[in-house]
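Scrolling down, you'll hit the structures one after another.
All of the numbers you see were taken from the coordinates with simple rules; none came from a lab. Remember, predicted model here, so these are calculated numbers, not experimental data. Cβ atoms are built from the backbone, for glycine too; each structure is taken alone.
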Structure I
Amino acid sequence: MYEAAENRYDTMEYKRSGRSGIMLPRVSLGLWQNFGLEKTLEEQKAILFKAFDMGITHFDLANNYGAPARGKAEENFGAILASDLGKYRDELFISTKAGFDFWPGPYGNWGSRKYLMASLDSSLKRMGLDCVDVFYHHRPDPETPLEETMGALSDIVRQGKALYVGISNYQAEEAGKAIAILKANKTPCLLHQPRYNMFERWVEDGLLELLDREGVGCICYSPLAQGALTGRYLEGIPEGSRASREGTTVGSRYLSEENMTKVRALNQLAQERGQSLAQMALAWVLRRPEVTSVLIGASSPAQLEDNVTALKHLDFTQEELQSIDRILKG
């Protein structure tokens with residue numbers, strides 16, 4: 001039976017999410033990859049236990065995580081809660097989402113009230129929970145009125161099935177509208193979860209400023225560009241890596257030769273800073289004062305520990321930031 005480390009809160013840094021009462025670890029664990037069919041339950045336990053022992057209290061899921069066995073990540077996480085982590089439930093901050101295709105027919109996708117409420121009910125059953133700490137709408141719906149989607153999120157809080165709500169993948173203008181509706185509904189938006197890394201900087205074009213102004217936290221996913229901003233692909237695509245698996249988007253999104261030239265230059269700069277490339281890439285995202293936390297994935301406890309070491313060196317000189325910008329501009 002797992003017993004958490006007594007010193008688990010001694011070294012992790014925590015930051016307030018916007019103008020809420022919630023403090024999140026600067027590094028949170030996402031269960032997008034490696035928590036479906038890729039690893040045994042014992043391997044998954046090792047990663048989760050190591051995370052909690054290091055003070056990572058926030059675990060982020062979605063209804064479709066575990067693909068191609070959609071829902072499997074929540075199911076596995078629920079099993080680990082039941083066997084080991086459940087006794088620490090009050091110390092955990094658990095999130096899930098809905099918004100992408102999940103079941104066939106017209107009610108298993110996007111942002112209708114029916115889909116969101118049915119999806120969360122299914123997620124709670126898979127995880128064996130009465131409520132989650134935050135429930136996100138996973139992506140904007142171009143057809144469903146925003147009032148319906150945000151109204152469903154607000155009612156989910158009133159029903160006690162989520163303590164807080166958030167949005168993910170919303171551009172600045174639509175995020176502003178969603179945040180305003182939730183505020184009017186007296187269920188303020190706790191978090192926005194965008195994709196943000198050195199290659200994808202759209203959040204800098206108004207979204208971060210909006211979140212800061214509205215007092216909404218920001219938790220960034222894919223800060224390592226799905227592994228591209230690590231040393232893993234410097235010499236090509238190794239067998240067994242995420243990019244080598246059929247159906248993944250890492251190669252097409254990030255691993256062009258132009259990008260890899262930039263990655264090698266960034267790796268050299270990271271070495272000069274006394275960091276791994278992954279640690280520098282995480283620090284670069286966390287340097288923004290608007291960012292509450294970064295969501296990382298992990299395929300092993302050792303990888304998790306290496307990434308968390310980024311917190312020891314978050315500062316950049318102006319010259320280093322200018323060098324990074326020059327590299328990224330090619």
Structure II
Amino acid sequence: MDIKKIGFMGTGVMGAPMAEHLLKAGFALNVYTRTKERAQALLDQGATWCNSPKECAQDCDVVISIVGYPQDVRQVWLDRFNGAFLGMKQGAVGIDMTTSAPDLAVELYKTAQSRGLKMADCPVTGGDIGARNATLTMLFGGDHEVFTELKPVFQALGKKAVYFGAAGMGQMAKACNQVAIASSMFSVCEAIVFARNMGLDPQLAIETLNGGAAGSFSLQSYGPRILKRDFAPGFKIAHFLKDMEIALKVCNDRGISLPGLDLAHKAYKMLKEMGKGELGTQALYLFYSSLMLPDLATTERNDTAQSAEAQSEPESEAKNQDNVMILKP
């Protein structure tokens with residue numbers, strides 16, 4: 001399959017940098033998103049603006065969506081008047097890279113087949129950092145032949161693409177990923193709470209733990225953001241709740257009990273109800289500082305003030321380095 005032109009639907013935190021990588025890889029790009037202004041940077045780099053998913057899909061070899069919720073996925077592909085399937089040429093490939101419902105992925109696959117089209121579910125993992133750095137991992141469900149044909153697209157977006165089986169299995173793999181993340185974010189927050197309350201330097205603790213068995217993507221990527229009280233979304237709580245609810249539905253359908261996932265869902269749901277749904281998932285830390293440990297808020301203010309004072313001293317970095325001994329063989 002000779003892939004020259006791609007239709008791209010959704011230019012949010014994840015979609016915008018992914019689309020930019022496709023442009024830089026030399027693909028012609030149609031772009032559709034609800035708010036044209038969010039696509040302006042891509043248009044300035046040569047992408048073509050489209051007024052609907054149907055228009056975005058026209059004359060494209062591959063059409064990609066990465067939108068918010070399953071209902072958004074359904075709308076951009078299946079809308080009776082402006083859905084992407086209506087604009088795709090025969091033999092074109094559709095890829096939904098949204099984290100969505102496995103049963104919807106199967107429905108899209110069957111609908112595409114009935115129209116002489118190809119369709120796959122291929123959610124991604126790696127967060128906003130992975131999207132910006134083109135280091136995403138792609139989790140594929142669909143025909144293996146299509147998986148192989150899409151290699152040039154995958155190469156532009158990330159470091160790894162994995163085939164998990166038939167339609168819907170990419171979404172199942174992503175649900176598995178979100179189950180793991182749900183518990184790991186609790187661990188990161190609790191490690192920081194423990195470090196602060198035990199009088200440890202939390203920044204030094206995080207840097208050290210990342211080099212050992214406790215190291216994780218969440219600790220490395222979100223630990224420093226928590227210490228800076230940076231809760232801006234790389235991945236929004238509202239979207240993570242959607243992902244967990246997809247996983248919980250699958251569990252309920254299959255008779256599986258996952259208490260850790262259930263606890264994480266309740267905590268994040270509480271934060272959303274407090275008006276924190278647009279913050280990043282690392283804002284789970286607020287669940288500890290403002291609800292479970294109300295006294296921690298005062299401790300954090302003191303820590304933040306001391307940190308700011310230390311950062312104003314030029315020798316502070318060297319002071320930290322004096323506390324770390326690198327042993328070489």
Structure III
Amino acid sequence: MDFNNFIATVKEEVQKLVGNRYNVTVNCVMKINRELQGLSIRNQNTEYCPSIYLEDYYQEYQSGKSVIDIAEEIVSISRQKNLNLSGIVENLQDYEWVKPRLRVKLINYQRNVKLLKTIPHERILDLAIIPYIHLRKDNEIMSIKVHYPLMDVWNITSDSLMHIAKNNTLIMNPVVVEEMTHFILRMIMDDTKNLEVKTDDNEEILKSIFHNDQMQNEMYILTNKSNLDGAYAAFQTKELKDLSYRIGSDELYLLPSSIHEVIVVNAKDMDPYKLKEMVISINSTQVEDKDFLSDSIYHYDRVMNLISVV
């Protein structure tokens with residue numbers, strides 16, 4: 001069964017499960033860096049309902065999972081998502097409720113041209129800053145992109161919206177600058193908490209592995225406190241200027257790791273062409289489409305206090 005037939009079959013099975021009181025639809029949904037087929041289960045009184053994306057389910061089907069099992073799982077997940085959104089959807093019309101929840105993230109411009117026609121944004125080099133609504137219910141974190149029709153309801157300009165969203169982002173999820181070795185160490189330590197070896201012993205072993213006395217060769221991670229959608233943090237020139245003073249270099253290279261973080265290195269004695277080859281290679285083999293930021297590398301000049309594409 002090809003993907004189109006799979007979509008039609010799953011839609012039919014879901015409709016059987018939920019009955020005629022609900023309308024089951026499948027639409028192309030523009031996500032960051034990609035377009036997905038989203039199935040929605042909506043009743044007549046619902047203005048907003050979540051989409052369940054079918055691409056991953058198609059892979060499960062190809063691996064042997066039955067359409068019936070997939071349809072039942074979609075219905076279950078849809079019900080849970082609707083429960084999580086209960087009490088939230090009604091508030092989206094209220095700008096005063098939404099205002100403190102506005103945030104921004106950084107995405108690739110060229111890969112999202114179609115999406116960017118539907119949402120407010122700011123162009124920055126070959127990237128774009130977009131606003132979204134940050135939502136948290138129980139232990140689940142959700143986000144909703146801000147589209148133009150929602151702005152019309154709020155009666156707010158793009159400039160005002162972006163200004164508030166950017167300020168909220170830096171206040172509520174501040175910039176974090178961390179040495180790469182420490183970042184990796186912390187990630188590994190989180191993964192080894194349940195090992196029988198004492199945590200102190202683990203830490204000493206890992207520190208010895210990643211110890212690096214050559215400050216000029218150190219890499220730094222620029223992200224935010226949550227390590228989520230943190231690439232925007234790397235384009236704050238105040239932090240870049242502070243880091244350049246810290247390592248004693250007037251110039252830095254910024255290597256986009258993902259939409260969540262950027263790697264920063266001292267530009268001295270570094271070959272930008274080799275760095276770009278490395279970024280392209282990692283993006284093509286290690287980074288998921290949804291997390292891709294850019295194949296470019298960026299140059300920060302402390303004297304000019306300016307970021308540019310290399």
Re distance in nm of label points 7 Å out along Cα→Cβ at positions 69 and 277: value 3.2 computed from one entry in I, II, III; matching entry is structure I
Computing log10 I(q)/I(0) by the Debye sum over Cα atoms at q = 0.10, 0.12, 0.19, 0.21 Å⁻¹, for residues 5-156 alone for each of I, II, III, the value -0.37, -0.53, -1.19, -1.35 comes from structure I
